[in-house]
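Okay, got some structures for you below.
Read-outs: derived from the displayed coordinates by stated rules, not from any lab. Remember, predicted model here, so these are calculated numbers, not experimental data. Cβ atoms are built from the backbone, for glycine too; each structure is taken alone.
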Structure P
Amino acid sequence: MNAREMEARLKALEKKVGILEDVNEVKRLQRAYSYYVQHMMRDEIVDCFADHPDVALHWLEGSWLGKEGVKRYFGVGTDRPDPPPGFLHQVMPIAGVVDVEPNGKRAKGRWYSFGGVSIPREGKFQCTFVGGIYEIEYIKENGVWKFLIINWIIPYNVTVPEGAWVPPEAIGEAIMNFKAPSPDTPPKASDPRFKSGYIFPFHYKHPVTGKATSENAKNARLVSAKIAKSKAK
């Protein structure tokens, strides 16, 4: 193999490695976004989107255009209150197929998205299991992958009967009553992991902004609200 052939092979290999890195970054963005959606962390969700005029959400309820449209949909900059502690919107993106354009500037991805939704309403919970499909376009801005266009389709939705959905508090109580071998460290009744609305802290920073996320502040407000509620009784 002569020098010219070697150089050509190295360039082809570099291109393949670059595409693999892009695919991994797109997948990381998609997964991180899903964790933010679980507790409707609005600022983190919106930060996943590009600053581009073609940004769009194509939902069943309609379409929201531009990053300002995304902000309006998720309630950023509005007086819409944060979801109550019992709210949960778990989205699990699986079986992702990601294709990066040859120029490395845009990509498309398709995902199954299965999850559970719990919406508190008038002291009760409206709970469902949702099977969805994402068809998404991504764009690289200043070397960082972001969402450009999301198409969201729901092929089926299963309503959970009242009382069948078990909240974290009930799970925690069952664990406390489980007769397991003696642990090295006993559980605490106040363990925040078994409180509705608690967000287990992320070990990573936001994949787009590189900033720490807001779960600690949200958890602190959750504790403050509980204390205020107990004092009011």
Structure Q
Amino acid sequence: MTATRSLAKIALFRQLDAQALQRLSLRCFWRDVGAKEWIIEYSNEGTEIFFVTGGEVRAMIQSVAGRDVILTDIQAGGWFGEISALDGQPRSASIRALTNATIARMSAAVFWEVLHQHPSVSDQILKQMAARVRTLTERINEFSSLDVRHRIYAELLRLSRPDPANKIGAIISPPPSHSDIAARISTRREMVTRELKVLERAGLLTRRRGAYVISNKHGLIQRLEDAREAD
């Protein structure tokens, strides 16, 4: 099997040996998808779990107002569809390819077999589900207690990683478009553009090739804390 048509790089299976990985890879249905192609749609029937072995995909839902809301981006090594595989209910989100991607589709029956035979896989699924509950709880709290400006700050911090050149700074790379940030926090692109300009004028955010640079991560955190205390 080719590297992109193997489950060897899927984080969920990192403790399985080569033979077990090969057997599972052969029990999957493989598909190459093009950028912008829909893989599954919200509320559709289907209980398979999917693994991304090449490329990147995006999980999203549509708000009551008809606006797309980005939940998360899933890169090679990740997976999606496990909720329906576990409970047999319709899909809880739509999945669209951001780039050309290679996808492995595994039936719910095989997935349950893996969970029962390999405790390390079960452990990772439980930890991931717990992490998602925490993230959703945090987002619900932000929507109920923060205005758009501070939700933008929170999302920038969530997308960032440490800046090796600045101990108090952070980097967001690749830089998301203003539309993508808006879709992550359910607001309009114009609002994001305005607030990013405010941060630039304050010297807290700069744009360079291939990245947003937060000059002082603690400065953004402090603004969030002040907003929460004032609520």
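Overview of values
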item	result
Entry that produces -11000 once helix-only ellipticity at 222 nm (-39500 (n - 2.57) for each DSSP H run of 4 or more, over all residues; to 500) is calculated, selected from P, Q	P
Structure with the greatest value (metric volume of the Cα convex hull per residue in Å³, set P, Q)	P
Origin of the value 3.7, where distance in nm of label points 7 Å out along Cα→Cβ at positions 105 and 185 was derived from one of P, Q	Q
